[in-house]
1. Compute percent of Cα pairs over 19 Å apart, for residues 179-250 alone for each of 1, 2 and report the one that scores greatest.
2. Taking volume of the Cα convex hull per residue in Å³ for each of 1, 2, which is largest?
3. Out of 1, 2, which one gives 12.7, 35 for Rg and Dmax of the Cα atoms in Å, for residues 203-282 alone as computed from the coordinates?
4. A value of 4.3 was derived for distance in nm of label points 7 Å out along Cα→Cβ at positions 163 and 235; which structure in 1, 2 was it taken from?
5. Using mean count of other Cβ atoms within 10 Å over residues 91-98 as the calculated read-out, with 12.6 as its value, let me know the right label among 1, 2.
6. Can you tell which of 1, 2 yields -12000 when helix-only ellipticity at 222 nm (-39500 (n - 2.57) for each DSSP H run of 4 or more, over all residues; to 500) is derived from it?
7. For the read-out FRET efficiency 1/(1 + (r/R0)^6) of positions 139 and 259 (r between Cβ atoms, R0 = 35 Å, to 0.05), a value of 0.55 was computed from one structure; give its label from 1, 2.
8. Given a computed value of 19.8 for mean count of other Cβ atoms within 10 Å over residues 35-42, which structure among 1, 2 does it belong to?
Structure 1
Amino acid sequence: MQKYSLFLLLIVVAISLMAGCNPLTPNTGESTITITDALDREVTFSDLPERIVIAGRGTIIIVDALLAFPEGQQRLVAYAKTDQGKGSFTQVLLPALDTVFANDASAEEIASHQPDVVLLKTYMQELGNALDLLSIPVVYFSMETFEEYQNELLTMGTLLGDAQRAEVLAAYYADIVTEVEQKTQEIAEKPTVLFLYYSSRDGTVAFNVPPLQWAQSEMVRRAGGNLVWSSIPLENNWTIVNFEQVAAWNPDIIFLTAYFDNVDQIKQQLVDDPQWQALSAVDSGNIYAIPTAFYAWDQPHTRWGIAQLWYAQKINPQNYLDYDFHLLANDFYALFYGWSPDKYEQVIRPILQGDID
C-alpha cells in the first residue's frame, strides 16, 4: 500500500473535487434524515444536528471518527474524556473546545450542553435510556469490527450530511483489508501469536488477552497470526493470564500494548527478565511494542488501518519490506485530519512509543 498511498490520496482528492466536493470541507444536502444505528434503532431528525455531544465510556472510538469529518469538528460541542494518560488528541484537533466532562457524567449534566443528539457506545444503554426520558435523541455506535466500522462511518456521514466523505474514509479501510487478506493467503504456515495488554491500575500488574470478537483479535487473525489464547475460556472483557500460561503457549510472536503505561519501558523490562528471555518470541527478538501516540494503535479508533498493516508486516515481513510506517501515518493524518507533513513531525513523531521503525 505504501508504494501508492500518496498517489491514492491525490486521486481521492481529485475525484472529490470533480464531484464538486472538497473532502476536507463541509458538504450540504437534505436536512431531514433517518438514522439506523448500531442497535438497529431508527432515529429521525427534522434537521441535521448542529450540537453534538459524545458521552459515556469508549468515547475515543466515536470522537476520532466524528472529527475526521469537517462538519464533526464544527458541531461537536462537548465530549467525555478521551485521555488515556498520554494526552488528548481531541484537544490537539480542537484546542478551543474545552467542554470536557467525566465518562460517568449523568444525563442531566449531559443535557446542560443542549445537544441535538448524543452519541454513545452500544454498551451505554442505561445512560441512553436516561437521556430518552429527557427527550434527547441518542444514536449508538459500536465500531468494534471491520464490518461495523465500514457501515457506521456511512451512518456518521449521513448524520453529518456528508455521505461522500464517509465513502472516501470507508474506502481507505477497505483497500487496506483487501491488501492484507490477499497477502495473508500466501502464508504457508501461520506463526503462533500472543497479544498482551499490560496494565498496572491500582498498583496491581496484570497481563490480559482480549475476547476473540474484539478488534485486537480480529486484526492479528486477519494479518495471518494463529491466536494462541483462543485455546482458553475467555471472558467478554479482558481475561488475565499469568506467566505460566504464557510460557505454556510459548508463542512465535508477542504483541504488547500498554494504554496507561510506557510500552517501551514495559517491553524492556520483559526483555531483561530471565524468565521471559526463555520464551521463543523474546529469544528471537519477535516481541513487539505496539506503536502509540496519544492512543495505542491496536484499539478500534481511526488509526486501526495503519495497525492492520503493522501487524501484517511483523507476522509476514517478506511481503511488507518496503513499508515506511511514518510515511503511512503521515498519509493517514493528511487524509483524515488535513494535516501537513510538518504537523505530523511536530505533534506525533516526538511522542511515538513502540516498534514503528
Structure 2
Amino acid sequence: MQLTLHLTDNCNLNCNYCFISRNPARISREVAFAAVKLAIKENCDQKTSGLLFYGGEPLLEKELIYDIVSHTKELKEKTGHAFHYKMTTNGTLLDEEFLKFSQSINLAIGFSCDGHAQDDCRLFPNGKGSMELLSDKIPLLLKYRPYSIGMSVIDPSTVHKASSTVQFLFDKGFRYITINLNYSRTAPWTSRHLSVLEEEYNKMADMYIKWTTAEEKFYLSPFDIKIVSHLKGHKYHLDRRAMAKNQPSVATDGKIYSSSRFLGNPAFEIGDVFSGIDTKKQSVIFEQSAISPESCKGCMLQPRCNYSYDNLNHNESGYFSDLSPLQCAHEQLIAPIADRVAEKLYKDKNALFVHKHYNELYPVMSLVEDMGR
C-alpha cells in the first residue's frame, strides 16, 4: 500500500487548473505519524510501504518531511518494516540541501512543469510567472535525481504548446515525461481544441519515433500507456484498479479518501488514520469502479480506455460511473496515433522498442546499464 499524505492544502503558486482548494490547512505530526503506523499495520505481511508527499506544495512542510522520514527509520529499527518515498512538487522551493537528502533516501520526485506553457498557467498569486525561477532548479534537480518525472498538464488555453512542452522537458534532460489533460468539468474544451490536440499528438508521435530510433531511453505517458494497454489486454484494467485501490489519500485532518480527487467528499471517505480503513466501504467504491458506464458498452477501445474510479460520482441512490465526454474523445483520439507509432517501430524491428515493451526485465536491465555508465 502507498499512502498519499496531503501535507498541506497551501501552495506558493496559484495554478489555474489545480483541483486542490488552497487554504492554510496542514497535517500535524500526530496525524502524519498515525498514518505511518497505519501503513505498517495494513502492510504487515509485506514489510514495506510507500509514502507519497503531496499538497498543495509539500515543500512548504519541508521540516515535517524530515521528521516523517526520521520516524520511519526509527520504526524500521524496531519492526523491520521499510518505507519508500515519493513526492510531487512544483519545484520552486527545491534547494541543494533537500536534494541531497532526497538522494540519501532515494526519494522519487515528480516535477510539475508545463515548459513553454509554464507562465500561462503556473503563476504566483501576484500573477507573475514561475518559469524564470525554475531555470536554475531543473539542472539542480536532475543532478541529484536524474530519474525525476517531468509532469505536464494540457489546458485548452495551452494545447497548442503541448508538443513543444514535451520537447522542452526532453531537452532539459527529463526522460520520464507524463502528460495529463485538464479534465475539470469547467475546462472549456471544444472540438477545435481537440483538433489542435490531435496535431500536437502527431508531432509527439514523430518525436517518439525519432528518439527511439536514436536509441534514447525514455517514457512518454500518452503513448507508452496505450502501447501497454494493447499488450496487457483485459489485465490492463485489473492492474490499474489494483494500483488505485492501494493508493488511498490522507487529508490534513487525518481522514482517508479513496482518491486525492475526492478529498473532502464524505461519500468517498473510507476511514481515518486513527481508526483505520473501512474495507467494506472501500470495496464497494472499487467494485463500482469496475462497472463500465452504459455509453462504453460495445466500444472497441473499452479494454484499453483509461476511465477509472476517478470518474465515479455519487447521489442518493449510490455510486455510478460517469465518463466525461472529453475523456471519451481523448481516448478515441490518442489510441490510433499511439498504435501507428507502435506498428512502425515493431515492423522496423527496432531493438529498443521491442526490448522496452516485450522484455519484463527491461526496467532493471536499463537501470543497471545506466549505473554502469
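No value in this document is a laboratory result; all are computed from the given coordinates. Note that the structure is a prediction, hence the values are computed from the model and not measured. Cβ atoms are built from the backbone, for glycine too; each structure is taken alone.
1. Working: 1: 39; 2: 56.
Once percent of Cα pairs over 19 Å apart, for residues 179-250 alone is tallied for 1, 2, the winner is 2.
2. Numbers: 1: 139; 2: 150.
Sorting by volume of the Cα convex hull per residue in Å³ in descending order puts 2 first.
3. Here the read-out was taken from 1.
4. Details: 1: 4.3; 2: 3.4.
Clearly, the read-out refers to 1.
5. Corresponding structure: 1.
6. Among 1, 2, the structure yielding -12000 for helix-only ellipticity at 222 nm (-39500 (n - 2.57) for each DSSP H run of 4 or more, over all residues; to 500) is 1.
7. Numbers: 1: 0.85; 2: 0.55.
Among 1, 2, the structure yielding 0.55 for FRET efficiency 1/(1 + (r/R0)^6) of positions 139 and 259 (r between Cβ atoms, R0 = 35 Å, to 0.05) is 2.
8. Corresponding structure: 2.
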